[in-house]
Structure formats: C-alpha cells, structure tokens
1. Comparing mean count of other Cβ atoms within 10 Å over residues 113-120 across P, Q, R, which is largest?
2. Have a look at P, Q, R and say which one yields 30, 21, 15 for Cα extents along the principal axes in Å, for residues 41-96 alone, as calculated.
3. Which of P, Q, R yields 26.5, 90 for Rg and Dmax of the Cα atoms in Å, as computed?
4. Of the structures labelled P, Q, R, one was used to calculate Rg and Dmax of the Cα atoms in Å, for residues 33-128 alone, giving 13.3, 40. Name it.
5. Out of P, Q, R, which one gives -8500 for helix-only ellipticity at 222 nm (-39500 (n - 2.57) for each DSSP H run of 4 or more, over all residues; to 500) as computed from the coordinates?
6. Looking just at FRET efficiency 1/(1 + (r/R0)^6) of positions 105 and 161 (r between Cβ atoms, R0 = 30 Å, to 0.05), which of the labels P, Q, R belongs to the structure with the highest value?
Structure P
Amino acid sequence: MAQANVNFVTRYRQMLSRPASVALWVVLAFGFVAGIVFWGGFNTGLEATNTEAFCISCHEMENNVYEEYRETIHFSNRSGVRATCPDCHVPKDWTHKIVRKVQASKELWGKMTGFIDTREKFQANRKEMAQREWQRMEENDSRECRNCHNYDYMDFSEQGRRAAGRHSTALEAGTETCIDCHKGIAHELPDMSDVKGWH
C-alpha cells in the first residue's frame, strides 16, 4: 500500500513537471491573478462613480439639483444623518446597481451632447427627467428610500397628525410607495400645471 502511494505521488509529480502541464499552471495562475485585478478594478471604478463628488462633478448637477438638495432635510438636519445622491438614486444590491448604472449612461450622454448643459435647457427638460425618476421609484417600491425609512420602525406617535395618518393608511393599504407623496422632497418640482390630476 505504501509503495502504491509513493508510485502515485511520483507519477503525479512527473505529470506536473511536463512542459504542457507547467504551461497550463502558468496560464491558470495568470488568469486567476488577471481576474482578481479586473474584478478589483471594476469594483473600484464602480464605487468611484457611486459618490456624491462624482455626481456633482459636472456643472449640470452641481448648479441645479445639488443646490436645491443643499436646502433640504436630507442634506442637513438635527440628527446629522445625511443622504447623498447615490443613497437616493443608486440601489445598494449589486444586480440592481449595475442596471441603474447602465440606465444612468443616458444621463452621461445628455452631458456629452449638451442636452442639459445650461440652466435653461435643464429647466426645459426637468419635468421629463423628474417623471422618469419618479416612475423608476414607483416601479421599485421606492427601494432606495427604504434603505433608511421603514414603516416597521416608524413611531407614528412622534409624527405630526397628518403624516401619521398618511403613513398608517399607506402601511395598511400596501398600495402606496414613498414617492407617491414625497415628490419634491429633495429637489424643486417641475411645472406640473399641465398634468391632469396633479394636486
């Protein structure tokens, strides 16, 4: 039995020392290292685009929605908890994050083509951009809002009468989502006077 184990180990070493086997191990090792480097670089790049600094690096965002956001409770409040651009506009889980990043390439295209490169152009397209974002949030049940806000942890007795009533009704019905009532919570509302049923 011991001799059989020695023979097996000897044959295995000889097989691994053949030039073809060595080349295979080199290719596998190189592929493994290259995969780690690629994945690390990809994730590093992805996270770099997931910062407030990146979001406001173009003047279209910095001079428009960022200035509005700075005046809201999401920017400065008594508790010191701050929601940044990616907290509200980029999902946390990887799959949804990648989908959102692909969708956001349209925004980069708008930047590169000058579609919204002035305040006037931005304002002219504000309603369309807002409605697209509201639709996204309605379709995902305000997923990003729920990263911080959750009915299960709300103390309705600490809320105003109107807010507590609306939140408890929405919780019971299960048909409303945050963005249904909280449009304009962090940015100016577009002119909605021509939208039927807008209140």
Structure Q
Amino acid sequence: MDNFDRKKHWENIYHTKETNEVSWYQPNPATSLDFFQQFDIPKSARIIDIGGGDSYLVDHLFDLGYQDITVLDISESALEKAKLRLGDRANKVKWIVADAVTFKPTEKYDFWHDRAAFHFLTQEQDIENYIDNVQQSIKPNGILVIGTFSEQGPKKCSGIEIKQYSETTMTDRLKKYFEKIKCITVDHTTPSDTIQNFVFCSFRKS
C-alpha cells in the first residue's frame, strides 16, 4: 500500500457514488452533535471537521448557530457536493482540499472533529504526522473528538484496509498531548443495513 494514491481513491469514490450510497452516510450525525452539547461549545468556537467531505455535520452546526466552521477533505469532489447542497450558506464555510496528514493549518482550533478519517491511516509515519498536526492546531484546553471503527467493527472500508481502535489503544496513541475525557461505542447502520461499530473518544489538549 506504500504507493497507494489516497487522493485518487477518494476522488473516484465521490465521483461514482451518490451521497446516500456511501457507507458513512448519516443525515443526522447525532453522536458528533452530542459532543458539542456535552462540552457546551460556544457558538463562536473555531471548529474544523476533518474528512468532512459532504457530511451533514456542517448543516446541523449552522442550524445550531455556529459561525466559524472549516471543513477539510482530501476529495475536492466531496466538498463540491457539500457546497451545492448548502447553497448560499457554503460561502460562510472555510473549505480546505488537503490530506489531513500533510495539511499545514494556518489557524488554531477550539474543536477538532474527525469521524472516520483517522482510521484510514495505517502507516506509522502518517499516524504520527496526523497527531503532530492535531496537537499543533488545537488551542490550549481545546477539544478533540475522534471516531473510528472499533475492534468489533469492520477491518476494511471502501475497499481499503483501516486501523481499528479501542478506548485503550486510542488513548495510548494520544496521551502524549491529550487527556482523555470519555469514550463511547456506537453502532452505525449503513444505507445497505449493515451495522458498523465505532469507538468515539473525546480529549482535551493537555
């Protein structure tokens, strides 16, 4: 997989599938939104959604009154779909086409959200680069929320291998820079009615 072209793979996925055909489709991202509520994230908070693609999280955050939202995805096609859906509201979003591993943030964030992007990183150097990016990009006491397939979840997604995590392995990966707040496991039902078990963990920058 060393020569695997991540960008090409995801552009192809978003070119060939409709929003409601991909396994991660979620019209109401309730688990992610619960974290915003639990931590009472201010409406002025600077938020970034990593691997957000054409996720509906940004729509719901707007509905809740959040004003400073960045969506990053490796696929330009995914972001274009989201922009079309949002219409005029798309102009209020900062859109970034980049790989989360090599992305160089120019802002500091209060809330870093990643549902199902981190687990696609299977090379040790990529994982380290991602974590280094996160710790440099989050403000002191900022919140990090990561959702990945759990050890009871799938081993592959979209035809490629992923890295499963448990509460323990995820906490160990991040403990150098982040203090765990809580972890939960959640079942996600895909459009094809299969169940995927996720682990979501929240952390505070230490």
Structure R
Amino acid sequence: MKSKSGTLFIIAAPSGAGKTSLIKSLVSEVDNLDVSISYTTRKPRQDEKDGEAYFFVDENEFKELINKNHFLEYAKVFGNYYGTPKDWVEKEMLTGRNFILEIDWQGAQQVKSQLRNSVGIFILPPDYQTLRERLIGRQNDDQKTIEYRMNAAREEISHYREFDYIVINDNFEQALTELKAIISTTNLGSCRQKAFYDEFVDKIMNQGN
C-alpha cells in the first residue's frame, strides 16, 4: 500500500522575528519533520560534516549544478552560494518525510514555481519596536548593520501575502503551537494525500466483494 507523501514547508521571516528558534523547537518536538539540507560553496566549520548540515561543493561545481537545473532555489549570500537540491527533496518526500525550508521571500517564489504543493508559512514579529529590540538584544551587530536589517525586514514583510499561513511570534509557545497545527492539518488534507486515500478506500470497498 502507498505511504502518505511528505510536504515541503517553506518558512520565511524578517531577521529578528524568531524564525530559527521556532524551527529548532518545531523539529525537536514534531515527529517525521526535518530541515532540508542545502548545497553551499562556503567552507565547512570544524564540527560540520558533509551531508548533514550542508552538501559542501566548490563554486565551479555549484555553477554546473545551476546549469543542470539541479536546484529548487539558490542565492548568493555574503559571497557564498546556497541552494536547495530538487531531486533530493522530492525523493525524500516520496518516502513520507516532511521538510522545512528556511529561506527568504525570493527563494520561496522560486520553490513555489516548481513545487506548487509546497506550503508557505510567514512569521511576523508583534510590532516594529519589538523587532528592533530583538536585533539589538543579539549584541552581534553595530548600529549601521541593525538599520540595514530593519530596512531589509520591511521589504521581507511586504511579501507576507504570498504565503499560505501567517504566524505572529508575540508569545513563543503560542507561535509554536500554531506551527504544529499547520503541519498536522496540512498532512491530513485529502487533496494532498489523494493517492494514499484512493488506494485505502479501494481496499475497503473490495473487502465486501
């Protein structure tokens, strides 16, 4: 009997909205949910292994993969390329595994154009001042960088309507609960699991014959 197919959940948010912390908790608390592994041209850090956090390749290899239409989406960030492998994600989803793809609105547009069944989730901060305070609270950036991130956040937020679900991260536990509900409800959808339910119902109907 066919297994249920997995779903690709695209999660985007402005810097400081709490996306990374929410995803970390979500993956640790929800069964059969992983973060998609990306390709990158940056060098691996001391504790990173190829095929776990990333697939590490050099720039020439990455560009060859671009030419072969290997990626669902890709981008160059701070001098390094990052990309989501299309074939790998689709193959893993056929086994029933669910994946989170943590990217920006531009990457989300690229993925949606190729995987229309993917589900977009946008995480909003409760207000502008809280977003600024969270960025300042990190103590990682100077004032100029914080202003740059705030301007980038306005651009990111302006695309929130392009996503299927919106979660406001005012209360962390509430936001986490809403994300869990989105994932659970999505995976139960009969239209998404049509092949599984068709075979399941056929089996029931034939048992009485």
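Throughout, read-outs are computed from the coordinates displayed, never taken from laboratory work. Since the structure is predicted, the reported quantities are computational estimates derived from the model, not experimental observations. Cβ atoms are built from the backbone, for glycine too; each structure is taken alone.
1. Numbers: P: 13.0; Q: 23.8; R: 15.8.
Largest one: structure Q.
2. On the way: P: 36, 27, 16; Q: 30, 21, 15; R: 32, 29, 16.
Only one of P, Q, R returns 30, 21, 15 for Cα extents along the principal axes in Å, for residues 41-96 alone, namely Q.
3. Numbers: P: 26.5, 90; Q: 15.8, 42; R: 19.1, 74.
Traced to structure P.
4. Numbers: P: 15.5, 49; Q: 13.3, 40; R: 14.1, 43.
Derived from Q, not from the others.
5. Working: P: -19000; Q: -8500; R: -14000.
Of the structures listed, the value fits Q.
6. Details: P: 0.10; Q: 0.65; R: 1.00.
Of structures P, Q, R, the maximum of FRET efficiency 1/(1 + (r/R0)^6) of positions 105 and 161 (r between Cβ atoms, R0 = 30 Å, to 0.05) occurs in R.
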